[in-house]
Structure I
Amino acid sequence: MADFTFATCLPGLEGALKHDVQRARPELRFAYSRPGLVTFKSSLAISDDDRPGSPLARVWGRSIGPARSPDDAAHQLAMLGVGRVHVFARNVEDAVDLAPWLDAATSRLGVATGPSEPGERVADVIVAPEPSEPAWLGVHRADGEHARWPGGLVPAQVPDDAPSRAYAKIEEAIAWAELPVEAGQVALEIGAAPGGAMLALARRGLEVWGVDTAELAPVVLAEPRAHHFALKVGALRWEQLPPRIDWLLVDVNLAPQVALHEVARLMPALTRAKLRGAVITLKLNDDAVVAELPALVERIHALGFDDVRLRHLPSNRREICAVAR
């Protein structure tokens, strides 16, 4: 009897996720998909520790199948012996009533919800946007690769005056990768305008230098710890850089290969400046870029980074976050 695995993703990226999984896991065969959910069939046994092999997946694990009602979900999950239940909308941006599913899981199973702990067996209840459509059930083992939060939603507090989505992206990257970002450190961002990430880091107490020909938002310019190089990254000279740089951010509207080429030019100076790590946004301008992700990781390694991790964060759209240490 065949086993199945599931993966959730940003709606619209199902095709890219499918091709990436089948590149990394050729033994898996596409089975079923809905917006934000893809399943695969395997002739081999699928364990709770299974990984789809794609950073485009936000949540993944062993697929259990559909549940027609909250009671049906609770009945099926009761046989799994899980220690925690994550209930979330298939498209996490949809306004979906999760309360009946949460109530059934907590009252019938008596297990915890909320962020998971390492080693826990976690049941996933993926609620469809339409009440007439069944939820999808799965189970995974919590580890360092899975986001701890239901639906892979990495928490990020974004203030009303944030000028762009980049504020959420850097906060999510810090939380997911547990980056030791601290007040008093120095960051350099390539492709900074209008300054969302700069504002987030400045408010954390970092000194932030942004490189972009476009203007920064007034709220960013008002921050005394935010500084602007109003030029193209190709025109930035080594001697203009601050003597110490702890963190490099790259979120420039260029193809990933071009963006990494610009980073490579700066790496000797950044190495001398005692760079601790980088958060690089790789633009997925088309599905062909997804096939190049392994090669892009190798290019980041070649820049001098030992540890490179990729993840499609909740605030990412057609882009993926690379954290390099």
Structure II
Amino acid sequence: MSGQANFVFQVHGGFYAAYSGPNSLKDTSEHATSRVLTLFTGYEFTPNSILYLDVEETGWGGISGALGLAGFTNLDVVRNPQVGTAPYIARLMFQQIIPFSAEKIEIPRGPLTLATQVPVRRLEIRFGKFSMADFFDNNVGGSDSHYQFLNWTAANNGAWDYAADTRGYTIGAILDFEDRNWGLRFAEVLMPKIANGPNLDADVARARAENIEFELRYKLLKNKDTTVRFLNYVNHGNMGSYREAIDNYLADPTQPPDVIATRKQGTVKYGFGINFQQEVSSDVWAFGRWGWADSKYESFCYTEAESVLAQSSFRMELAPTIRPTSQTEAWDFCWATAD
């Protein structure tokens, strides 16, 4: 059992904007504070059978209601103030580790990984409620906004429209096969009923998401860890077409373009990502991401970023003994484009 409290205060001054709408970042000075309180619990029935239950409570908000930026500046806030502040179950999942080798390796214990030793070659099965970002597209410096970068396109691949409800969680199953120098994981999960909606669609015949990630862990530099991950996602859902919405407007300019009016069940959106991390020294790591998404169809779950063109960062551990997830100092360059 463990807990975490995360508070983020942000402010910006006034700036010039050629135009502004109800979903724009406000061009007048504003500030906002968000909070996320999490209770992590887990129980090992056996070293290979583990149950996790996490409860969260969130409140307050982000600047401009988390609107106006494809790479929003605070991953802890959501774009739907109607979800409320009552505590909710963030994760409820079961993990089963199936060994394929007698040799074991030590791994650090964390809120989502209670095992301290695992077989070198193994199959891990997880099913229940979780976040796709818990297990896919992870890296050493940009995966957890609770102690690393806050921007949506730095903490995750901004072009990865990963399946999730308004709060960032979904229901499904993950199969993860791990060997000494590589891993392959696959997930089948539920999509929301509407874009950024709080309710998931249980009809997998019409709405679902498949994610697959191949991970290589061969050292490029002597005695320095290297990891490269290749990600592909395919979303099936009730998504609209940007092109069709524009064509409808051109045919009848009296009506503004409306992507919601073009939604069709079973629409497919897909994308790709590459994620790397390289150990420079025992205290310094370099990491980065590239991502691309099919821009024809509606952004449904995560950011509106069409592509993350470049992101290269350095992570330096300043006080690794203070807590399991060490404090870091980080510098980041990120360039993302959005529709």
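Of the structures labelled I, II, one was used to calculate helix-only ellipticity at 222 nm (-39500 (n - 2.57) for each DSSP H run of 4 or more, over all residues; to 500), giving -8000. Name it. Can you show the working numbers first?
Numbers: I: -8000; II: -1000.
Computing helix-only ellipticity at 222 nm (-39500 (n - 2.57) for each DSSP H run of 4 or more, over all residues; to 500) on every structure in I, II gives -8000 only for I.
Computing distance in nm of label points 7 Å out along Cα→Cβ at positions 229 and 301 across structures I, II gives 1.4 for structure II. Quick check on the output: 28, 60, 11, 0 is P(r) over Cα pairs in 20 Å bins from 0, in percent, derived from one of I, II. Which one produced it? Derived from II, not from the others. Taking Cα Rg over 2.2 N^0.38 Å, for residues 45-220 alone as the criterion, which structure among I, II has the greatest value? Greatest value across I, II: structure I. For which of I, II does Rg and Dmax of the Cα atoms in Å, for residues 61-140 alone, calculated from the coordinates, equal 11.4, 35? So the calculation was done on I.
A short reminder: the numbers here are calculations on the coordinates, not readings from a lab. These numbers come from a predicted model, not from an experiment. Cβ atoms are built from the backbone, for glycine too; each structure is taken alone.
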